[in-house]
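Student: Each structure below is given as structure tokens.
None of the figures in this text is laboratory data; all of them are computed from the coordinates on show. Note that the structure is a prediction, hence the values are computed from the model and not measured. Cβ atoms are built from the backbone, for glycine too; each structure is taken alone.
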Structure 1
Amino acid sequence: MKTLKLEDHLCFTIYALSRQITCVYRPALDALDLTYPQYLVLVLLWEQDGRSVKELGQRLYLDSGTLTPLLKRLEEKQLLHRQRDQQDERVVNVHLTTAGKALQEKAPTITNALMEKMDLPIDQIIALREQLATLLQSLEA
């Protein structure tokens, strides 16, 4: 049986790519005083404010032990607030504050940093994202 080299592992390439992308994002995120996971929470809330903690966790593939402290830090930064649902107190909804909504105007600098660094046409980037999304979905089943 042939032993696979590190570079033969798809998971390593994806892991290394993820780390590199985060490094490219870091200066723009640092300027906004955000971590990458905090930014992703805000992206979901900019898409639709008032999501439940459970939904955020599902969409971001984060368990509550990781998500709860992350939300707490964003709340301390006064970018969002958590509130129990009035119909079902077991559900906690997350809402953007005015400051959290205003931060959306500065968010394009984050993705622009990556687009400038990548040397790929937009159609290839879209195709790659779609392939990776398909792979992710196949692994969820």
Structure 2
Amino acid sequence: MGRIIAIDYGTKRTGIAVTDELQIIASGLTTVETPKLMSFLKDYFEKENIALVLVGEPLQKDGTPSDVEEEIQKFLKKIAKELPSYQVKRVDERYSSKRAFQTMIDSGLKKKQRRNKALVDEIAATIILQDYLYNL
């Protein structure tokens, strides 16, 4: 088995989470500045055995695509071109950022630490991945 990687794509920063090789545990990996994302992924994929790439699908409450979807589509085309051997799945990421922020509160992080948007993005990616694993 290989790792599953989850991507919470954003226009400025992108949160990334990954499973262990047995696809049991989801852990936050990092947050990357979005312009450096493809380079980061190429390097990471060379080092690790990746079985599946999950990309969050940000939907509005009514199920329509979010504003960032246009940028995500460009990113998906880039993955298909530059990393063609990897399977990519879209997963609903509604409320993942809100849940990430609540997780930070529940874990006792101080207000100053909760302002760290990079950490919110990484936790959101972890939540997306946990939801996917739970629904397998």
Structure 3
Amino acid sequence: MSNAWIYPSIILGGVLQAAGAPINGVLKASLVNPWLASAVSFMLVTFLAIALFWIQPTPLPTLTELKDMKWWAPLGGIVGAVAVFAGLTLVQKVGVGAINGLTICANLIASIVIDHFGLIGVPDHPLSWLRALGAVLMVGGVALVMKF
């Protein structure tokens, strides 16, 4: 993929992610059980990933790469599942703006901490006053969205 598509792809992902909570909320309302709704949602993702893997099965990791993998590396899906479950169970109670705003603010603040300390294998990106101001403004904006 050329670099020209990086930011539009991220923006498209954000737009689609905004629709994820209400879509999952409707799924939960239809299936009644939040665990069943979560299972159905993730089954579809699993089937898609398997289909794409069958289409393009390489590259594959070597045994050494598997052995050297951090123990927590496969947990990303479970981390994402927490956000999906929160969205599908709470979107009808607080609204899409609140769910996504709080999720994005929490994500941004956690990301700044991860960047600043170089956690989870990312290079250090120190906190500056402008980055901190951006986070504060984001939190303020989300507070306004939630209040009004």
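Student: Of structures 1, 2, 3, which gives 34 when relative contact order in percent (Cα under 8 Å, 6 or more apart) is computed from the coordinates?
Tutor: Numbers: 1: 22; 2: 34; 3: 26.
Only structure 2 yields this read-out.
Student: Now, a different point. Identify which of structures 1, 2, 3 gives the largest calculated value of mean count of other Cβ atoms within 10 Å over residues 50-57.
Tutor: 2
Student: Here's another thing I want to ask about it. Given a computed value of 1.5 for distance in nm of label points 7 Å out along Cα→Cβ at positions 98 and 114, which structure among 1, 2, 3 does it belong to? Walk me through the intermediate numbers first.
Tutor: Working: 1: 3.1; 2: 1.5; 3: 2.6.
The structure behind it is 2.
Student: Assign the value -26500, calculated as helix-only ellipticity at 222 nm (-39500 (n - 2.57) for each DSSP H run of 4 or more, over all residues; to 500), to the correct structure from 1, 2, 3.
Tutor: On the way: 1: -20000; 2: -13000; 3: -26500.
Going through each structure in turn, the value belongs to 3.
Student: To test your reading of the models, identify which of 1, 2, 3 gives 41, 33, 29 for Cα extents along the principal axes in Å when calculated.
Tutor: This figure was derived from 2.
Student: Thinking of 1, 2, 3, which structure, once FRET efficiency 1/(1 + (r/R0)^6) of positions 42 and 106 (r between Cβ atoms, R0 = 25 Å, to 0.05) is computed, gives back 1.00? Before the final figure, lay out each step's value.
Tutor: Values: 1: 1.00; 2: 0.10; 3: 0.70.
Derived from the structure labelled 1.
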